[in-house]
Structure P
Amino acid sequence: MKKTLTTLVAFRAFLDEHGIDYSTWGEGPTKTVERLFYEYLSGETTFILRKKRLLRVVKRVQILVYYKTRKGTLFKLIEKRQVFRNGGVRMRSRRRSLSEKMPVGEKGMDAAMRALKEEIGVAGLDPTVFKQLKSIRQGKPKSSRSYPGLPSIHFGPRFKVMMPSAFYERAGYDEVQQDKTTEFRWRVMRKRK
């Protein structure tokens, strides 16, 4: 879909036209219609029609971050939860470390390095610590917890990173944004024997 919606008024009319109810967006752990409009303008979100149904399409990079102690204990970084300024709390996946939306044209490795910098403040990693994994393919649309009532399709590259000790923060990392704080914490995967 070409970018033809240049104002929030036009964007709201577009959602209305496709039967998307955004009246409760921004309450609890949901994002606002203004945030979705920003994602659309920045190229992080596009839309398609499938069987006359509006779907949100997001290309994102997913990164699995690990750290191994000198004694052999293996930790995995997980995105534990998001605490919204409006009081909402969203528990996150225990399987992935972090993911970041990719604007059109951004390469996977560039997105992975940007995501680590933006989300957990880790910059300057040597690209050789990244191992590319099998990409996530476009699958069936799933309900969106961020934008209820607007089914979403997520796909994109995946990487595994073994965190160098110089960047390891035992307490984890917090990403503080205007609307929320995202907490990343280490989870023991395997203790040394």
Structure Q
Amino acid sequence: MNFPSCIVLDRDGTLIRERHYLSHPDQVELLPGVVQGLSRIRALGLRLVIATNQSGIGRGYFSTEELEAVHDRLHSLLAKGGVELDGIYFCPHTPDMGCACRKPGTQLIEQAGRDLGFDPKQTIVVGDKSCDIQAGKNVGGVTALVRSGYGARRGILSDCEPDLIIDSILDLAQLLTAAKGHPSGSLYEKGGAWS
């Protein structure tokens, strides 16, 4: 693939500390390096989109309005560091509902692509779970497993094969910066997956 046009990010365990069914703005805590990493990625001209499974809505644990308050808090914390997201897309359904939007389904990423004008194949999909990695593969993008959240607890997940394994969003920013400055725009020499 060419240099990506968008980074599609999982939310919990990737950008913010994993909480069991996070439902209140006071629970939102950015992970180390997130603001710095996203700021660097944004400076490279890439879009930033969140795609997140939020089955707590379908399970009745919290409402869409409560989720929006959590996202308002996330926007606020990122804005303090000068970072703006292009969008947040979420699936409210439980796993047994069989929807197309719940990752590893591709509907969230495809909808973001239609809304924002990017090709899902020209993305890097970043997350801490196998469903994130599989969603990225399902749209034909590059995948990056971040060793935070569930990625840290399980190590390299046995049921997925990401293109990249990173410790933080800042690591991804450094790889992208190196690739952008490389004559071929390639990450292959750094363990990456596009040329």
Structure R
Amino acid sequence: MSAQTSTKKNKSVYALAKEFRTETHTLAILVNNEPGVLARVIGLFSGRGYNIESLTVAETNHTENSPAITIVCSGTPEVIEQIKAQIERLVPVRRVSDLTVEGPHVERELALVKVTSNGDKRIEALRIADIFRARPVDSTLGSFIFEITGPTQKIEAFLELMAPLGLVDVSRTGIAAISRGAKAIGEE
């Protein structure tokens, strides 16, 4: 089976990812606050077989009533450029910023992590949480719920250490990102 046939069969632009260099990019998309905007942006991804690794939406400017969609996606450099170009063509999109290439930016994620344990495992879970600056936000005699914020790598490391101590559930927000410096999203 040829590579092209394999891609068509899988219906995904990522079918050949092992053969090509893929990159992860964080896109900040400033949009008009209209019904269906998020569905149109997400529809563009699903219709073309692009994968979304993280998605957050929040209002960024209360006076202009303009939300920003933060999407983390991966693909070859050509696929990333194609994604950005296609998003920019959508009518309610005001600006697409690729924070990964536009300069320094800050990315954070929040996770709520439920750990059930007792005895020494309970003490160890608290000790590790303290090291990671994870804050207990709920506690019962047999469980904790920790709140942890930081880069995705920090959260992944925390979860890995909590797994043998009784990790039972995780709820994550997805990545929120913002460029460093004086400019706001959407400013040239």
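FYI, it's all coordinate maths here, none of it is from the lab. On a predicted model such as this, the values are computed, not experimentally measured, just so you know.
Values for this structure:
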| read-out | value |
| --- | --- |
| For -0.46, -0.51, -0.66, -1.26 (log10 I(q)/I(0) by the Debye sum over Cα atoms at q = 0.11, 0.12, 0.16, 0.27 Å⁻¹, for residues 83-162 alone, calculated) the corresponding structure among P, Q, R | R |
| Test item: Rg/Rh (Cα atoms, Kirkwood Rh) calculated as 1.00, pick one of P, Q, R | P |
